[in-house]
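Where a number appears in this text, it was derived from the coordinates with a stated rule and is not lab data. Note that the structure is predicted; figures quoted are calculated from it, not measured. Cβ atoms are built from the backbone, for glycine too; each structure is taken alone.
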Structure 1
Amino acid sequence: MFLFFAYACGNVACADTKIYGLFELSKILRGLVFFLAAAMFVRGERELSILVLALGCTVCYEGALAVRERCSWASIG
């Protein structure tokens with residue numbers, strides 16, 4: 001992941017509009033920090049099950065929001 005981040009930095013340095021590339025670099029960096037924090041948190045089976053449960057709840061919540069938004073837009077249009 002660090003190699004990919006370095007590659008992305010090189011591409012942003014060569015790009016004409018750097019603001020979009022910097023936004024993407026910040027997203028990669030945030031993902032990297034989140035990955036490292038999760039890797040440090042998971043020490044055993046218990047922490048892994050908590051992490052999987054939290055991820056599942058997040059996916060269900062985001063899915064419910066997407067369905068709600070889709071249904072509200074369908075009734076307007």
Structure 2
Amino acid sequence: MPAWQPDGGIGVKIVTVFPDNADRGLPSVNAAYVLLSGQTGQPRAWIDGRALTLIRTASVSALACRSLGARDPPRCC
């Protein structure tokens with residue numbers, strides 16, 4: 001999953017899926033995100049892709065609720 005910005009960084013997310021890892025007590029999905037300099041190609045960051053994905057998913061869910069939810073939702077209780 002590549003990403004880049006003009007005159008900025010280049011990022012790549014690498015993901016593996018091993019369904020049998022659950023039997024080993026390990027996560028089935030593992031990932032890493034590598035950020036590289038857009039000018040030199042040198043590594044700038046190595047990020048745990050699984051943690052990054054969890055944060056991104058929560059952020060997108062919150063944004064969707066804020067954008068698509070009722071402005072004045074009914075309250076119960």
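Structures 1, 2 were compared on distance in nm of label points 7 Å out along Cα→Cβ at positions 37 and 53, and the highest value belongs to 2.
Just checking, which of 1, 2 has the largest value of FRET efficiency 1/(1 + (r/R0)^6) of positions 5 and 29 (r between Cβ atoms, R0 = 30 Å, to 0.05)? Result for FRET efficiency 1/(1 + (r/R0)^6) of positions 5 and 29 (r between Cβ atoms, R0 = 30 Å, to 0.05) over 1, 2: largest is 1.
If mean projected area of the Cα convex hull in nm² computes to 9.1, which of 1, 2 did it come from? Here the read-out was taken from 2. Once distance in nm of label points 7 Å out along Cα→Cβ at positions 45 and 61 is evaluated on every structure in 1, 2, the highest one turns out to be 1.
Kindly point out which one of 1, 2 the value -31500 was derived from, the read-out being helix-only ellipticity at 222 nm (-39500 (n - 2.57) for each DSSP H run of 4 or more, over all residues; to 500). Derived from 1, not from the others.
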